[in-house]
1. Have a look at 1, 2, 3 and say which one yields 11.8, 36 for Rg and Dmax of the Cα atoms in Å, for residues 115-186 alone, as calculated.
2. Tell me which of 1, 2, 3 gives 7, 29, 34, 22, 7, 1, 0 when you compute P(r) over Cα pairs in 10 Å bins from 0, in percent.
3. Thinking only about relative contact order in percent (Cα under 8 Å, 6 or more apart), which of 1, 2, 3 has the largest value?
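All of the numbers you see were taken from the coordinates with simple rules; none came from a lab. What you see is a predicted model, and the numbers here were worked out from it, not measured in a lab.
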Structure 1
Amino acid sequence: MNLKDHRSIRVRNGEVTEINDTIVTEDRFQVLFNDCPVTDIIASRDQLPELGAGFVITEGLTRCVDKVKLDGDRILVYADTGCDVSRSKKELGSSGGMSILQEPGTVLSDIHITPEDVVSWTRETETEVWRKTGSVHCSVLFCEGKCVVKSSDVGRHNTVDKVVGYAILNRIDLSRCVIGCTGRQPAGMVKKYANAGIPIVISRAASTDKGIATAETAGITLVCFSRGDRFTIYTHPERILGAGFSPSCKR
């Protein structure tokens with residue numbers, strides 16, 4: 001990821017100090033699927049093959065990826081099977097990014113985790129760039145209890161695409177995975193997990209009514225406001241052992 005220093009002035013408790021602040025750079029990339037232009041993405045310049053592979057998976061363009069090539073600022077993704085991009089309907093998402101307009105997939109998975117896993121993995125949902133700059137989002141993918149990949153990006157959607165793309169390119173079974181995120185979870189984000197087949201999502205931030213409804217329909221366990229030792233489960237709590245509703249739970 002490209003970083004640069006910017007000469008700035010910090011004011012703290014009335015004291016003025018000149019500093020060099022570390023800033024994240026953002027770039028524009030064109031994604032093509034089977035040589036057909038899909039969209040331009042504003043993103044951070046790292047994990048670009050993963051970004052392209054993950055994007056076509058999470059947007060439901062294909063279920064598999066054969067190869068990814070980089071040509072300057074173009075990300076070329078190829079698959080033997082997939083939908084016709086030229087005929088796909090598109091919509092503008094809540095983040096301002098383009099999304100393919102279609103019903104998300106349904107997630108089938110019998111994995112279970114514990115409340116302690118949620119707390120522990122939330123602590124791991126950060127990167128050095130996130131800690132240093134505060135200007136990126138993060139996603140972290142866990143499989144069989146282990147962190148397999150982390151991503152940082154100026155766009156929260158991109159971080160999901162990057163970790164999904166890593167899993168696809170490395171043949172990791174996403175139905176056995178949990179994703180941790182720093183970003184908000186509206187319907188467009190939840191749809192990405194559904195298309196990728198990820199059963200459990202843990203976010204430090206909030207969801208929306210459509211995000212919750214999408215998770216419920218898609219069979220995704222959606223956990224938000226995961227901070228410290230607390231979190232809120234919105235859908236499919238049965239995957240989190242001991243966290244399902246019972247008469248003894250406080251209302």
Structure 2
Amino acid sequence: MTDLWSILPLALLGAFLVGLAKGGLPVIGMLAVPLLALYIEPMIAAALLLPIYLISDAFGVWIYRREFSRRNLVILIPSGVAGVGAGYLAAPYLSVTMLNLMIGLIGIGFVVYGWILQPVQGQPRPARLLPGLFWGAMTGITSFVSHAGAPPFQVYALPQRLPKMVFAGTSTILFAAVNFAKLPPYLALGYFPRLDWGAMSLMAVAAICGVWVGKRLTHILPERVYYTTIRLALLVISLKLITDTFW
């Protein structure tokens with residue numbers, strides 16, 4: 001059994017970050033696995049957090065049940081679930097390090113493009129089918145490996161300049177579907193350790209609090225500040241993914 005009590009403050013912080021992501025700050029949740037991976041194996045950390053993701057997903061879907069982009073979800077959910085399947089089939093052969101490096105480089109490239117090269121007043125892009133299928137699949141694969149599906153999703157969704165609540169709701173509902181799809185493969189691959197349900201219950205409470213705080217922050221932040229925060233978080237996480245490859 002993984003001794004969560006020995007790292008409980010860190011585990012609670014990781015669960016709270018997961019909740020913040022489900023409340024509307026999608027990149028923030030990517031910090032949770034690296035936090036726990038300081039003390040336990042990364043795939044075990046990802047498996048430990050999956051029940052917390054599922055619990056916070058339920059609350060996130062409820063609070064955003066009326067605020068989402070239907071077209072984006074129609075494109076991204078099937079491709080994201082397919083990506084989870086691809087991640088399951090490729091799991092024995094995937095190099096998590098190289099996959100994280102690739103995602104980190106994509107994230108940085110997108111931020112540079114969005115802030116430096118793309119005209120500030122450029123027209124929002126529509127939700128296009130083929131790019132959506134590609135980035136949806138990448139979202140599923142990277143989410144399966146290390147709960148790191150936010151950068152591919154944002155590369156596709158941010159240029160659409162959706163209203164912030166619609167963007168947050170679309171992200172929350174998409175990742176709820178992707179996380180639910182990850183449960184059978186995680187069980188089949190034997191990633192789940194024996195869980196301490198006492199510690200997990202405390203983590204669930206922390207995650208639910210995070211969902212509420214994330215929704216409040218998303219609601220009160222000005223649109224420009226919200227998207228600037230998302231892009232900064234994407235940049236920081238992308239740099240973290242890259243530096244983890246070499247150190």
Structure 3
Amino acid sequence: MSHHIVEAQDLIFNYPDQTPALAGVSFRISHGESVAVVGANGAGKSTLLLHMNGYLTPTAGRVRIGDFLLTKATVREIRRSVGMVFQDPDDQLFMATVYDDVAFGPLNLGHTIAEVESLVAGALETVGMGHLKDRPPHRLSTGQKRRVAIASVLSMSPDILVMDEPTSGLDPQARRQLINLLRGFHHSKIIATHDLDMVIDICERTIVMHDGRIRADGPTREIFTDSELLESCRLEKPLRMQDCPACGNAPADRPSTIG
């Protein structure tokens with residue numbers, strides 16, 4: 001797929017009751033970029049992500065993934081290249097064992113049993129979950145489920161990784177492990193999140209959404225130092241960029257705690 005580009009042009013989406021969710025969204029993401037999509041609740045982040053591999057169809061406008069315009073005829077091909085990780089891993093895990101969940105995608109893509117075994121082993125090793133391959137997903141912690149959900153996408157060898165609130169519900173250690181994992185991926189990544197400190201660690205570019213529109217699109221640190229922009233979009237600076245509550249001094253760009 002040529003350059004693994006993701007492009008939205010004048011994207012409009014209204015829900016069946018005509019509630020507007022996206023109002024003319026346009027952007028272009030190139031191969032290898034890590035891009036955050038941030039905004040308050042109801043800004044349109046999750047709705048936008050669901051257009052990236054055809055879970056939702058635009059009311060108007062278009063989505064292009066690499067060489068393909070996203071249509072009913074191309075959606076299967078596009079889903080080979082765009083891996084979607086949902087906010088709730090329970091929406092993604094439904095088989096009897098971890099292995100079966102991670103194998104589901106490659107099997108449906110027509111891989112041989114030997115190929116599936118290799119793909120599953122590699123994906124589980126990447127997320128550090130190989131030792132739990134025979135465990136039922138419902139017996140995993142939230143962090144473990146999220147890792148398995150990521151593995152179920154990686155086993156299909158996507159070029160683009162799309163994630164909705166990947167750190168939601170994780171304890172601090174699981175969050176740190178997930179961020180370290182994502183930092184090691186060389187996929188193009190599109191991540192919708194409220195975790196702005198995670199964005200600093202992973203995404204060099206940030207798109208700010210408000211009321212279904214893009215209000216800003218640029219380098220992450222420039223976006224996060226624009227207090228007026230953040231306030232108008234009902235956002236706050238990442239914690240590490242806020243003034244110290246004890247002394248009132250501005251931070252000297254506190255370093256990440258990610259190891």
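1. Values: 1: 11.7, 32; 2: 13.4, 44; 3: 11.8, 36.
So the calculation was done on 3.
2. Structure of origin is 3.
3. With respect to relative contact order in percent (Cα under 8 Å, 6 or more apart), the highest-scoring structure among 1, 2, 3 is 2.
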